[in-house]
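Just below sit the structures, each encoded as structure tokens.
Nothing in this text is a laboratory measurement; each read-out follows from the coordinates by a stated rule. Treat the numbers as computed from the prediction; the structure is a model and nothing was measured. Cβ atoms are built from the backbone, for glycine too; each structure is taken alone.
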Structure 1
Amino acid sequence: MRVLNTIKRAAMPILAALCLSVSSLAVQAHEQHDHGDERIFEGVSVQLWSVKDNVTEDVKGTLKQLADWGFDGVELAGNLGEFDKDAEAFKSYVDSLGLEISGAHVGFDQLSDENFDATVKFYKALDVEWLIVPADGRAWSDDGIEEIVADLNTMAKRLKPHGMKIGYHNHQDEFNAYGDTTYWEYMADNTSSDVVLQLDVSWAYFAGVDSAALIKKYGDRVRAAHIKSQMTTATAVMPEINKANPGSWGEKMGLVFAELNKATAADNGVSAIVGEDLVDWAEIIEAFKKTPKSTWLVIEQEVYPADMTPMQAVKASKDGLMEIL
């Protein structure tokens, strides 16, 4: 049983020896348990993209502050600040803070034939098990869905001898209709059990999807979840955005984020902080408690209240999550 880093940092030998305790986060890592047991989470991580400028300017200070705030881990997004070329040094520093690396966002381009060996070597030096594709337009395309399913299955086999897994992180468009299902569910149903499904609950809510139902159905595959506020829905904002006829997915997402910023700035009773938004997080957490395998809960911040820095916002969202846990 893995003991949470909050306990490690507290250096409490008696509790460590027993390997049974409840940390200040009230979460504890456990690889597998019976459905009837109390749900135990891997820990609370933070997607470093949320504080990317802080990482660039002062990665050591940023990680130290995150550890001091009680985060158990970090999820990587390519930028390691001054450690960009030195995976071993980054891992050593993370270890010194009692943090774990819960996973990394890695595009298929980094896993191409010419880049595969270097990418695997780099992330193995970081002791990263899950390499999660952050987005791929083929995943919401009739012409591309079969191709990305095949690529995920192929990469799952290729990474397995290295003790690593491929994963996929959704946005909203993966929940568009595909036949009598959705692209996301088709991907889940047709990929190997070795493919990690990182469910971004916020984008699922935006798309009008019942995340709790997905967690109950695919709980053994949803080993990491992005916990992020959501202040509006596709039903509310996409008709006007579609009228603007955005020329690309990136342009469309820019318009979506403009609407998210408007929603969090408005005096409408919701904000960009987990627990102060529209998502029923208590229902989500209860669904996770019934899954057979433990899950990393990864705080992600993409919209920031006007009176908060990115660092303050991720702390507030983490605090909001802890109140629900």
Structure 2
Amino acid sequence: MPRSAPRPTLVALLLALLLALAACGGPATDDSAGAAASGGGQWPVTVTGDNGDLTLDAQPRTIVSMSATATEMLFAIGAGDQVKAVDSTSNYPEGVPTTDLSAFTPNAEAIAAYGPDLVILSDDMNGIVDALAALEEPTLLLGGAAALDNSYAQLQALGDATGHADEAAGVISDMQDRIKAAVASVPDGVAGMRVYHELDPSYYSAGSSTFIGGIYSLFGLKNIADGAADPAGGYPQLSAEYIVGQAPDLIVLADTVCCDQSAEALTQRPAFDTVPAVQDGRVLAADDDIASRWGPRVADFTEQLADVLQG
């Protein structure tokens, strides 16, 4: 869920996208196969994304990333020098070649102007996959990961596609080790605690069927969003009364950057000072991007979560 617009606008876009993808069997909330690859650094190499197989005859030297998560992955595996342009939401790591290319309203001709030998997308917005195919631009669609295994598969596919298979395997191994250690570090009593994940101050949340919801499941947490009406495919809008009534033991704020939310701000909401998470100081003020992307920094988020649960 890359962020480039004011939150209310973004939430509307997000929900529209989720509903559209759900209607057509897209990857944002369904069990996506992620991505597979063959070749291991030898050329030609074939990788498989949500838009099918892509064969690259040589190592790509000019990559355009239209996915903030893919951008993070590419730089993490050592392919940053090959990335020549990224979309307007790609803001990590520092110094990425951010442009005014829009992931929400992508333009095939504008992307092609960079002369890419590989374009990476996270969504097929406005028929961009077919538009790029018509221009004969090699394109890899890596949709929203449904689970950690999908994230790992996408990292490996990008490693194979860019000639950094070994580095990708190393990043995956590091993520797996850190996440496993974080989960093991929390007390046994954490299992069964109730968690509320806040996407914005109007109480949109994320249930267990989402990627971030799966992280909470690793700790054995009970997600209060699972019991709410869910017309948005894993992202229900709750109410203040519902949240307070569920008495979450942990609150994760994924709206600290967009909307200036904080543990202190929670105490100003009616009745939130009665919530166990607020009373006991178990509030994680997360970076919006880290809490919304399925790239390598999910290990950072998991460690931050463990720190709060330990305290």
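Comparing distance in nm of label points 7 Å out along Cα→Cβ at positions 222 and 238 across 1, 2, which structure shows the greatest value? Numbers along the way, then the final one.
Numbers: 1: 1.9; 2: 1.3.
Top value of distance in nm of label points 7 Å out along Cα→Cβ at positions 222 and 238 goes to structure 1.
Using helix-only ellipticity at 222 nm (-39500 (n - 2.57) for each DSSP H run of 4 or more, over all residues; to 500) as the calculated read-out, with -12500 as its value, let me know the right label among 1, 2. Working shown, then result.
Numbers: 1: -12500; 2: -10500.
Comparing all candidates, it corresponds to 1.
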**Prompt:** Can you tell which of 1, 2 yields 21.8 when mean count of other Cβ atoms within 10 Å over residues 46-53 is derived from it?
**Reply:** 1
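From 1, 2, which structure was FRET efficiency 1/(1 + (r/R0)^6) of positions 134 and 174 (r between Cβ atoms, R0 = 35 Å, to 0.05) = 1.00 calculated on? Intermediate values should be presented prior to the final figure.
Numbers: 1: 1.00; 2: 0.35.
Structure of origin is 1.
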